[in-house]
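> In what follows, structures are represented as structure tokens.
Every number here is computed from the coordinates shown, using simple stated rules; none is lab data. Given the structure is predicted, the values throughout are model-derived calculations rather than measurements. Cβ atoms are built from the backbone, for glycine too; each structure is taken alone.
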Structure P
Amino acid sequence: MLSPIRLISEAAEFAARRHNGMARKGRGKEPYINHLAEVANLLATATDGVDAELVAAGWLHDTIEDTDTTREELAQRFSERIASLVSECTDDMSLPKAKRRQKQIEDAPHKSRGAKLIKIADKISNIGARIQTDPSAGEREELADYIGWATQVVDGCRGGNAWLDTKFDDAEKAARALL
């Protein structure tokens, strides 16, 4: 088993390599790794850094969904718990977007505590990326749609960490101020 710092460092490097060249929606198409770093940092802050596997899973939460990484590869390279958390946070990309979104809402209350925390951190990061100075009508419409859906997902995940719950509420409030 890797030491906590090595585990997080190796997860960050793995995520960076697997997402190399990918850009994020919003915020001027910044490198996708910025999103993963933000999610991992939110998780580290929320848990005061005591759960290295959760932080590593934050770095890796989109690897199965967005790259050719497999659950088995994550279990072998990192740990069964990390592979499990990432799998819980992975959408079935064969489904249409509307069905994937509905499934996230329905599945949220049944996720493990760790997966719920990752989901909240992910939504905080994604809302922040959609906040633009002087948004166009289309950007406001997309933001309103995202907030409405994300709030329903997070409602099913609340209660595991008061700080993350409050950070989501703050992000939602900041975004709604632009609508």
Structure Q
Amino acid sequence: MRKEDCYLLGKITRRHGLAGNVILKLDTDQPELYNKLESIFVEINGLLVPFFIERSAWSKNDALNLAFKNSSETLVDQSLGKSVYLPLATLPKLSGKQFYYHEIIGFDILDQNDKECGVIRSVNDQTAQNYFVTNLDGKEVVIPIIKDWILEVDREERFIKMQLPEGLIDVFLVSSKKDE
């Protein structure tokens, strides 16, 4: 399994108890989708190693207590602090205005008048307000991800149409000219 064919599910944070269980902290806003995991891929030394799950139970709202099949102390130790992945094919298909952050990289952002506002280079979800990082005319533009602003997501034509406040894009372009 290649990392580019997977998505980050979370991280194994610590041991739990003496039976070789571990805690998997999920990085998702829908943890309930992962009630019945059969296997996961743990990144160890740059490789995705499959781990098969014998039992799982909720530790907290966003953390699973996992017991691996045929695990050893060494294997459990190697998994601690490591990132956990699942194949992209396991994600449910989204429709309408819903999207996964990884799928919209390279999409154009259009305003309500079909004016181009940049190409999505990345998504920052590490702050209180998630935002698109776009590139417009060689300038970096940050566009907040606000559900009410999203008018349309077109996966075939690869664009997201948004109702952006007047002047939002201009703020970034004007401030970039001052830096030159």
Structure R
Amino acid sequence: MTPDLDLTSVPAWAVEPTCPTADLTGRQYTVLAIGADAAAIATQWTAQVNAARPGVEPRVHLVDDTAGACRALDSDLADALVGWRLLLAGPAHACLRVRARALEQGAADNEITVASTEVGTREIYCAHCRTTTTAAVGLTQEIACPGCGRDLFVYYHVSRRVGAHLGFATSADTVP
């Protein structure tokens, strides 16, 4: 039986690629595009902000990976003001990680808009050895944990703190 995703911690954008319109309620914007596929979304969002908020110039960052996105995020959050918004686009697994970083730094969910360009790759956090594995795997499928060797079931749970899906061994009582 598959749960209704609305009742889980998995954001809809982590299951199905999405491209929402920009949140135009802010006073200051960071537009973060992770990977080449996200650049067009960043351009679209920047145009939306410029049209709706004359005089507000979004800070736009086109980065290649999660580490670059986190560096840009940290830099922009250092002088963020009330009304700051994060417009984040890229592969869902990278967006989950950057979103976790933003939340850790004090941002709120309602300040973050996410567009996912790819959802087939997931970061799986092993509940047993705490290793995080990146793999092309679906929800409710299993992968082998490179840390402890257990077969991990990819569960319908995303950690807001870690920014990864939960993986646990269905045979946790059995040592590999």
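> Given a value of -21000 for helix-only ellipticity at 222 nm (-39500 (n - 2.57) for each DSSP H run of 4 or more, over all residues; to 500), calculated from one of P, Q, R, which structure does it belong to? Could the numbers behind the result be given before it?
Values: P: -21000; Q: -3000; R: -7000.
Source structure for this number: P.
> With FRET efficiency 1/(1 + (r/R0)^6) of positions 56 and 128 (r between Cβ atoms, R0 = 35 Å, to 0.05) coming out at 0.95, pick the structure among P, Q, R it was computed from.
Checking each candidate, the match is P.
> Now a separate question. To test your reading of the models, identify which of P, Q, R gives 12.7 for mean projected area of the Cα convex hull in nm² when calculated.
Details: P: 9.8; Q: 12.7; R: 10.4.
This value belongs to structure Q.
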